[in-house]
1. Kindly point out which one of P, Q the value 12 was derived from, the read-out being relative contact order in percent (Cα under 8 Å, 6 or more apart).
2. Given a computed value of 18.8 for mean count of other Cβ atoms within 10 Å over residues 180-187, which structure among P, Q does it belong to?
3. For Kirkwood radius over Cα pairs in Å, which of the structures P, Q scores highest?
4. For the read-out mean count of other Cβ atoms within 10 Å over residues 52-59, a value of 11.9 was computed from one structure; give its label from P, Q.
5. Using helix-only ellipticity at 222 nm (-39500 (n - 2.57) for each DSSP H run of 4 or more, over all residues; to 500) as the calculated read-out, with -5500 as its value, let me know the right label among P, Q.
6. Can you tell which of P, Q yields 4.7 when distance in nm of label points 7 Å out along Cα→Cβ at positions 44 and 108 is derived from it?
7. Please compute mean projected area of the Cα convex hull in nm², for residues 132-195 alone for structures P, Q and give me the label with the greatest value.
8. Between P, Q, which one scores greatest on mean count of other Cβ atoms within 10 Å over residues 68-75?
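Where a number appears in this text, it was derived from the coordinates with a stated rule and is not lab data. The structure presented is a predicted model; accordingly, all values stated were derived computationally and were not measured. Cβ atoms are built from the backbone, for glycine too; each structure is taken alone.
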Structure P
Amino acid sequence: MENDMKKTCLHGCHTELEAKMAPFAGYDMPIEYTGLDEEHKAVRTRAGLFDVSHMGEIYVGGPDAAAFVDHVFTNYAAAMADGQVLYGMMTNEDGGTVDDLLVYRISESKFLLVVNASNLDKDFEWVKSHTEGYDVDVRNYSEDCGQLALQGPDSEKVMADVLGIDGSDLAFYTFKILPGNIIVSRTGYTGEDGFEIYAAPGTIVDMWKRLTEAGVQPCGLGCRDTLRFEAGLPLYGDELDNDITPIEAGLGMFVKLDKPGGFIGSDALARQKAEGPRRKLVGLLIDSPATARHGFEVLDLEGAAIGYVTTGYNSLTLGQNIAMALIDARYAPLGSKLQVRIRRKTAPATVVKKRFYIPNYKK
């Protein structure tokens, strides 16, 4: 029921703009405003604004904060500099993915974990359940924090002109804290340059109104998905899950198996890396006017099932039907010829790089 759904601090702004709303991760969220195509192109060519206040924020503080984050995180938190952001995963003992997340290092004793909205409760319990032996304080700040994502090649100029926030001093995957506990990071989920802003809900509402009134295109979760997919970025529940490992998903560069002390799941992932994964996530170029959707079967040329589509779209940027798929690793080499079952028909498919669009991040 709609009344049972949670609402972000910007919900009233979305209804005022007559956004198309739908349930997502327990929230009533905007799917699109003026149309998916227009919003997608705005981010690729100018700037677009997203409400991502549904994301979860978990604070980890204390004398053992760095060591503890490294215990639950695949990347190397203790080696981070203050003001740096790292992407990585939390994995279970079998190497499956509990969640993928961003870790912000405020100081050696203060970290912020930004997790997926659909996994917040699970993640918070997971993190708390592994604190034994560590002198840390773990808190869920999600209800007290709103978040905007301003994405696109014009985002730095827009943020400066409209909000008076200078982002020119931020390199990719770094952040700063402004007065009022406003966090601004040069991060995003679109394949474009951009910023994510964390602040108190009232501040986020004020920023949203100023940006949209200045003509910045509001964007829904529809184009957030098409944009991240073109850039080869995974979505939890599609390309990652409890039974999909980061190695299978091609995210081994974010798994630091050689860091001191290892992490939960590191032994299983080390074995999988040494033996080679049995499944791999690949990109597919599909010769069909119809779109392959999540769960559609991938077949070899003899018609035997070898995997399934995780995400598929007719790319708005490339004008081609493309997909990501988790398949038998024997069929994963680039150029392999396969088939995809789209409803009652099969369509020819070729394995290609899963980063279909080359991201335009600030180096």
Structure Q
Amino acid sequence: MNALMLEQQGLEEQASEDQRNYASFVEATAAWEVRRAKVLGSPEEPGTIRSLEARIKHLREGSAQRLQELDVERKAIAAKIFEKIDEERAIYRELFAHVQSAASEHRFLRDSLHLEFGVVIDAQVLPERLLAMVHQGRKGSYYLQDEGRALLQNQIASANLDTWDGVRSLVDSILKALHQDVREEAATAVEVASQLRQEYTVEGVYDLLFGLSYLRPRLTLQLDGKEISELSPGERGILLLAFYLLLDKDEIPLIIDQPEHNLDNTSVYRLLEPCIRRAKNLRQIVLVTHNPNVAIVCDAEQVIRADMDKNDRNRVTYISGAIENPELNLEAVNVLEGTWPAFETRQASYQPVNLEA
């Protein structure tokens, strides 16, 4: 009996301990809830979690809006910079307007040479400047030297740089390529900073792209629809001669050494001969040539034959006169045509052509 009473007493003491622990737990939980509620607080209570969350949300939403506002402001500034570049282009146009007018009024330049002037805005220096910042050994759209340069040049070539909308589209295209790896079918996001060389910053890239310092007005000159950079050396020579022979208003004598250099005989006859014929009516022209199309077809008023005797201490002698002069006529045939037999052989080799067909 005593044993049972002792056991009962022990159980009662244990129950009392559990109740006390539970009461302590409830009390501690209530205190913790009070502290938790105080820490969480409300959006209106400074320093609380909910006020900080509300602040972060506000900043996040406000930052996105602010970024949009700054982007609009940045593009507006860039548009003003472009206006100044366009004004510079207008000055170029004004400077060359008289040359364009003279070329347009000259039938031969307009209809035969198809000579055209223009002023465009190009971005030829952009690849060098941008790719100097980008490390082409790192993941990104401009990865690898040749492939990355080709991508950038294609972006530039496809852009209309004569308008602000075209320039803005080019900048947006480049920024997209910097923020995404467009080489992949599903373009993946990539950090701009991770693609740059150590000494450059993201801000520097944006300053370059929106500063537009790479845009420059450039005079274009086209011959038969091809820009001067695409012309052969002979075609460039024709272009230069056209300026001197047809557009230059100076009346002083003009000396030209081998104007037919790098030109085939068809071009000499079709392009060079009309220029010389027109120009010789306005000024004295002295030509050094071995081409019969220049000396004979251009109807030279006087022909000078130079001869050097290497056996007589390189003594040089000259004879001159009109092409009708029998002696000069024979010299012209020998020097320019390679003698009569050679001329007759070529003539006999050609088939008659019906020019009226």
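1. For relative contact order in percent (Cα under 8 Å, 6 or more apart), the value 12 is produced by structure Q.
2. Of the structures listed, the value fits P.
3. Top value of Kirkwood radius over Cα pairs in Å, among P, Q, belongs to structure Q.
4. Q
5. Numbers: P: -5500; Q: -17000.
Attributed to the structure labelled P.
6. P
7. The structure with the largest value is P.
8. P
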